[in-house]
Structure 1
Amino acid sequence: MVRKLKVKNLTESSFSPYGRILDVGVIEPKMKEDIFTFWDGLAEMEVDGKLTVGFLEVVTRSPEFSMMERHVKTEEIFFAIDGPVIALVGVPTPGQEFPDPDTVSAFRVDPGKGVLLKKGTWHWIPYPLQPKVHLLVLFRKGTPDEDLEIKDLQEAKGVTFRIEIE
């Protein structure tokens, strides 16, 4: 079964089941001078141990996907740098092996904005809305090796998703 995902606007209320939005447009700068503007406190992460900053490059691909991943020991931040992406997310399912397909959603994240995913939030690689987009990724050190659970919903539940891109 293919489930169509309409891309939603990124709002605090629509994204709250998955995490928080990081957007400098909704907070006042901490410092503003002629040569710079600095925003502080976009997000606070709960991290047990060291935090790592990664760089992710995503390229155009099929809008269909069935894979989802989660990290149960850490929150995660995706921050779009140079192009818009679609964040693909499902609510955390503590004590369950798979995401609930009914909670999977797609949200547009414009450059200069990001999302902070709650611990256990299911997600997949952001989908770029141009040929190549770069993102900063922040999470607990060792997450890719020690806290990465990937599930194929097509294989396990017969579900595939298709992003409806307008």
Structure 2
Amino acid sequence: MSVPRLSIECPGGGAHRAAIEWRAQACAACPACGAELELHPEEQADGGGLAGCLACAHPELYTRKDFPPALGIGIVAAAAALVPLVPYYLSLVAAALLDGLLYRLAPDAVVCYVCRAQHRGFPQKPPHPRFDRTIEERLRYGERAVMGSPMRDGGTAGAPDPEH
């Protein structure tokens, strides 16, 4: 099993992300610039999963596929360019199958709604639901949120997927 990793925005002033191997530490140094990063090991749930964000301690997280969107778009763009050369739009069918296969094989990443920290390789217990626009709206706009929903007790750990 690989070591869980945490990718966070570096507070050292550089426009880069710090990728840290997680070893339940309270602080770590950014590998790129050496800036000290405060971490929150108390947010790791029993069994190694996540109760909240290890970077900012916010309890609301969401699960997404750790799949680069640019790769999916590149596959479809290449297939679209081949349409005039391949009969019956078979290049688009092949692209859809390849894109779907890569998406299914991609591992999950858990992302914090507040600081956008990406948690990779952690156990999925407790599970976090997929992205929910109402949580994003509430956190971004506060009282002005049109779609905001109140925070669930305990954050998103063990919450069901959104209905929309």
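Out of 1, 2, choose the structure whose coordinates give relative contact order in percent (Cα under 8 Å, 6 or more apart) equal to 24 when calculated. It must be structure 2, since only it matches. helix-only ellipticity at 222 nm (-39500 (n - 2.57) for each DSSP H run of 4 or more, over all residues; to 500) was computed and gave -1500; which structure, 1, 2, did it come from? Computed on structure 1.
Out of 1, 2, which one gives 3.1 for distance in nm of label points 7 Å out along Cα→Cβ at positions 55 and 119 as computed from the coordinates? Don't jump to the answer; show the numbers that get you there.
Details: 1: 3.1; 2: 1.3.
Working through the options, I get structure 1.
One of 1, 2 was used to compute semi-axes √(5λ) of the Cα gyration tensor in Å, and the result was 33, 21, 16. Which label is that? Corresponding structure: 2.
State the single structure among 1, 2 that was used to calculate distance in nm of label points 7 Å out along Cα→Cβ at positions 7 and 23, giving 2.2. It was calculated from structure 2.
Any read-out appearing in this document is the output of simple, stated calculations on the displayed coordinates, not a laboratory observation. Keep in mind it's a predicted model, so treat the numbers as computed, not measured. Cβ atoms are built from the backbone, for glycine too; each structure is taken alone.
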